[in-house]
Structure I
Amino acid sequence: MSKSPYIGTGVAVITPFNSSLEVDYQSLRQLINYLIENDIDYLVAMGTTAESSTISVEEKKQIFDCFIETTANRVPLVMGLGGNNTAALAQSLQQVDTKGFSAILSVSPYYNRPTQEGIYRHYKALDAATPLPLILYNVPGRTATNISAETTLRIAHDCPNVIGIKEASGDLVQGREILAGRPEGFVVVSGDDETAIPLIQSGAEGVISVIAGGFPNLFKSGVQAAIEGDHKKADEIANLVQSIADQVYAEGNPSGIKAVLTLRGMIENQLRLPLIPVSDAVRSALKTFVDKYD
């Protein structure tokens, strides 16, 4: 089996806006280059962190094009494409231009609160429709429904086009259960920055991170230490990441990471409503970390 491209540190990339709240493509290109130059392994376009729910279909097409052109095949690209209308999403999968992308990250249906059987059938339908390998995305803090380890493993064994999961429950017991029962080649990456390094120490392949978008060197060094079995270094960085996460997520995502990137001089601190910038107190706390770590 060839090595998975999703080993190591992936980043869920934000969408920069200008003061008119239009997409700032110049800053997006600068950010993509910054992440690649700091050895991030792959990038996710139009995940939750990109404020995808407030971005139009036409804007998404232009953003995807920007990622493809700027990345220029230097790292793999993952396309965020999820929804809670299974039939409409399956149709979108068949119509979307996936050229330049290596996989699709698709979040579990939100708001509807389906049963485990409903979640299974949702991904079974996507498995039949997807033009690219599909990565499940379990983030119960946003969707209001957890994909159980049992359901994840059922999908993993039954759906050949589903190649992995971004596991963002923050539940290490659940993560380890998936690791123990997964079929060969099924990739497990953390989607929760605070438990990412411990999950990698348990055998996960890596992480799709928010914090690495603003602290790429720090976060990547912790991930590499965990992969290489340097538990002392990994634990030290995991503790530091926890402290950073307390501030980055204090007033929501991507408000915190956008504050970090603003402090680094890379973007304007603009978000589309209903999201707003972080308070001065959180910004001040984040500045302490920005000044010290990269």
Structure II
Amino acid sequence: MRDFAGKTAVVTGGASGIGYALAERFAAARMNVVLADIQQDALNRAVEKLESSQTHVIGVLADTMQKASVQALAEQSIAAFGKIHILCNNAGVASTRNARGTAIWEVPDEDWRWVLGVNLHGVVHGLQAFVPHMLAHGEEGHIVNTASLAGLLSGGGTYGVSKHGVVSLTETLCNDLKQRGAKIGASVLCPGMVSTNIMDAERNRPDDLKYEGGSLPEAVRTAMAAALAGGKAPAEIAEIVFRSIEENNLYILPHPAWDDFLKRRFEAVLARKGPAFFDPAEMMQRRAKGEVF
């Protein structure tokens, strides 16, 4: 896809972080923008900022865990702008449960329902709501599903499980679109460290899925905040995504410093060995030398 002006992009999780940066980049390409988010105050602020730059934008409160909510998002987007050309299934959460050392078999159902509900089922709901419309109008389009390097590496707890699912889902989506001769491309975004507020995702956990003792110890929170703050800026990720849409790239890997870890993982798979976990100490040493993870 190379013709963007006057077309429409929908971005879930669009009020902050990577989602808002994507919206800004689409606005710079003179696209109409639909911002969807679960947090109303943040959504209002994001819409106001884009409106100040003369962007044609609307904000829609949406809970991607709920199929009906995403369907309503599609209906409002189409009502506002007619045809949808780019869909970014970007909303995502990370539970603090695994950061506290919980083994995978000890993770409660509430965590599985929340993390898979947003990170994986939310993407499925987006595809179900928008792809039939995008196929029907027949114009060029593109779908970007946000996963993570956790979707390509070993481990990662509930978050890693959900992101592996997004990678596989997007690969299947790409094949299905090609088989149908669609003018719609598909990409899976697998970033490493990005300066976002995902570590505070617990603020939006549904009340019926909360648990006691879910907050991070201060030392862990400080370390995670420092790691994220040292990551790439969301605007840099958005620019890489935009170029990947133009080039119709399936895999978007904006952090080349992780390539060594990816190679080790797949070498271990082909060698039929145990999982190749990356060494955080090695990552920190390389970061100290200037590599951006």
Structure III
Amino acid sequence: MYESLKQICLEEEAKGTPFWKLVQMEECKELQKTQEASHQEMLGIYQAMHASYEDYEDKLYSASGLVGGEGAKIFKRRMEGKLLCGDLIGRVMEKALKISESNACMKRIVAAPTAGSCGVVPAVFLSIQEEKKLSDEKMVEALYVAGGIGGVIASRASLSGAAGGCQAEIGAASAMAAGGLVYLLGGGAPEIANASALALKSLLGLACDPVAGLVEVPCVKRNVLGAVNAVTAADMTLAGIRSKIPADEVFDAMYNIGKHMDEEIRETAKGGLATTPTGVQISEKIVMQ
């Protein structure tokens, strides 16, 4: 896969081939598959994302009892017209919660790029598809864009909370969603890269500190943060606001920050929110069950 967004930007300009197609072609070359086979696999992934939202059960709770029913609460408040952020952002919040809760409840989800960040990309993509009445074919193209961004981040930094903190999971997912959203709204490679930079910059240094070592608290609600952050990054980009630091350098900065993070705030449940008095009480209670 590509190792820099700059390279993709240069190739799009030189060849006139759109970002998503360059990523697809590179994947096919690397994995020795046809474009048709690649497309069908990506369509299957998008359909699975949709199913992970549709299969949500508002009465279902995770085994720990920490997660469940929260997506339904946002849905109710949205239906009542009481959300301060409006309907579109409300839908993004609702989907991010529901899909992340489904993950905690052991339902089938799509790791995007990880299970802990599974709600970010689909929350943004499913909501914008509803809003703009976009085809599944267009959404598949956006998934290639998101995947290309994720591939570059994986190459230059990490997608693992254990290696780089939550910035590598929710942060990366937010960058992927922002870039894909900008593509869906008409942006080219430079705008896609810019949105991913703006999104990740806002989440640099985010710790991975799951209470009781479970991908539940604060992970589920951080998916909302990542999804809404992606929308704001796209809006800023499309308004002409540019990141002073190029995307590839932002990814490199994330890698360096992750290296300097203490292991206690890198998915060990030995620091951060996991070691607050309430976090410890929750952990002890779960152990005793």
Can you say which of I, II, III returns 5, 27, 26, 21, 12, 7, 2, 0 when P(r) over Cα pairs in 5 Å bins from 0, in percent, for residues 155-202 alone is computed?
-> III
Could you figure out which one of I, II, III the value 25.8 for mean count of other Cβ atoms within 10 Å over residues 19-26 was computed from?
-> II
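Read the figures in this text as sums done on the coordinates, not as results from a lab. Everything numeric here is computed off the predicted structure, so don't read it as measured data. Cβ atoms are built from the backbone, for glycine too; each structure is taken alone.
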